[in-house]
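Alright, structures below, take your time with them.
The numbers here are math on the coordinates, done by the rules we state, and not lab data. In this text, all values refer to a predicted model and were calculated from it rather than measured experimentally. Cβ atoms are built from the backbone, for glycine too; each structure is taken alone.
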Structure I
Amino acid sequence: MRMRRKPNLEPRLEKCAAVLLEEPAEYRGRWRDSFGDYASVHVELGCGKGRFTADAAESAPEVLLVAVERDPSALVMAMELALSRDLHNVRFILGDVNMLGEVFAPGEVGRIYLNFPDPWPKSRDAKLRLTAPNFLRRYASVLEGGGELQFKTDNTPLFDWSLGQFSAEGWALHSVTHDLHASGLVGILTGYEAKFVSQGLKINRLVAGRNESTKTLADGEVPRLRNASLCDARGYEESVETNAKKKEERS
């Protein structure tokens, strides 16, 4: 289920032309100096309505933040928020993770944010999880040496499964927690996260660093995922219910 198409979407998208990149691949290899003189390039995958995007861009004006979102109705809301706050260091792409290699050169990205992706609880769908090996290698291929990926989710089975994937793919893990906000709010929150925390849900978070051992797309065949259901750690129905709530929030 996708977000309901917003009224007057096309005119609203046109008004956001200053931050919406129609041909992002044109900037491949030259992101840092195409829109100013930035110290680093950060990428947010699945920015949704843009609360995290705007706050992250505002907190680090020396960084160019590129936000990627595949739903135009969510994207236009994120862009409107960024423009309303007069943020100059953020750009938006209508697309998804499969574009990464076309849009960013190897080693061009300093950090990737992956916040609350769909868990895809069934084993047969495990390859669609954004922490599956085929995606982890895409991230590693565009991250610089020492670059990092920050991952947050409320879905503990997905998080625990992802820990194994990161380790197997050679990432260096740190700041791993199953209850990020146990002692008070930490860092920049997404819209989902703020609501989940208000409901008493625990947030899982990790930081994965790219190093010499981290596998990239150049490392050959990606391992097949077997017996990858998330049902053992949390009931399938509960996983589906959590995912449905997220989709409802988008509408």
Structure II
Amino acid sequence: MLYTIWCTVCFIVLYILLFPIQFVFLQRDSWKPIAHGINRIWGKLFFICAGMPVRIEHRFRPDPKGVYVFCANHFSYLDIAAMGVVVDNYYAFIGKSEVKRIPLLGYMFTKLHVQVDRNQSNSRAYSLAKSIRTLASGRSIMIFPEGGIQATNPPQMTPFKDGAFTMAIQQQVPIVPITLLDNYRILPDKSPVRFHWHSLRAVIHPPIETVGMTQANLDNLKQETYRVIDNELKGEKKITA
């Protein structure tokens, strides 16, 4: 409980301190990469204050100027903050519109990222179209293809949705699978909310190219991405068993 309080205070206070600077850089599109960089600084400071080592295994190092669709497993709300320290690229998250209700964080989210409102029938189509435009502009996309925290028995994932793979094929950009190994241990998706000390570990896998693919290849691309992440999770499960 004490550790949870400490982590929560670090999380909130650090963001409050950085937000005035970020607010300035959110006002112009040309400045938004700097605002994104402030999120990365916030994440790094948080993990330092929380005493959590961050260990990233780079089986592939994304080109900082490259355009990718990053796909990761999603078992914990910590995943969102974690991606800022795992990936250096300038990217847009695809996330639930409910985030915009959070003070300060919600403002940043609406300015930098792509919202999906599950209560509106056309929201998914709108967010997909906006994501495709984002890729076309030269900015990467970060997505959790499970469609949120759906798994009830981590590290077993639920089936992936189509959106990430539709946009990657349409724009002919690579899919980069990312395995987040420990976040569900650090901050489980259950009540009461508790932080548990553990190092944060992530694996950035080699890209899956989409050049030459059509929408007829979507299922194979989706299954291959799932397989890469799932095999890493299963291998880790055997080691810790």
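Between structures I, II, where is mean count of other Cβ atoms within 10 Å over residues 153-160 highest?
Working: I: 22.0; II: 16.0.
Once mean count of other Cβ atoms within 10 Å over residues 153-160 is worked out for each structure, I has the highest.
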helix-only ellipticity at 222 nm (-39500 (n - 2.57) for each DSSP H run of 4 or more, over all residues; to 500), calculated, reads -9500; among I, II the input was structure I
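From which structure (I, II) was Rg and Dmax of the Cα atoms in Å calculated, if the value obtained is 17.6, 49? Each step should come with its number before you reach the end.
On the way: I: 17.6, 49; II: 17.3, 53.
The read-out comes from structure I.
Can you spot which of I, II the value 23.8 was calculated from, given it is mean count of other Cβ atoms within 10 Å over residues 177-184? Don't skip to the end; give the middle numbers.
Details: I: 12.2; II: 23.8.
Structure of origin is II.
Please compute relative contact order in percent (Cα under 8 Å, 6 or more apart) for structures I, II and give me the label with the greatest value.
Once relative contact order in percent (Cα under 8 Å, 6 or more apart) is tallied for I, II, the winner is II.
A value of 1.6 was computed for distance in nm of label points 7 Å out along Cα→Cβ at positions 49 and 65; which of I, II is the source structure?
Working: I: 1.6; II: 3.5.
This value belongs to structure I.
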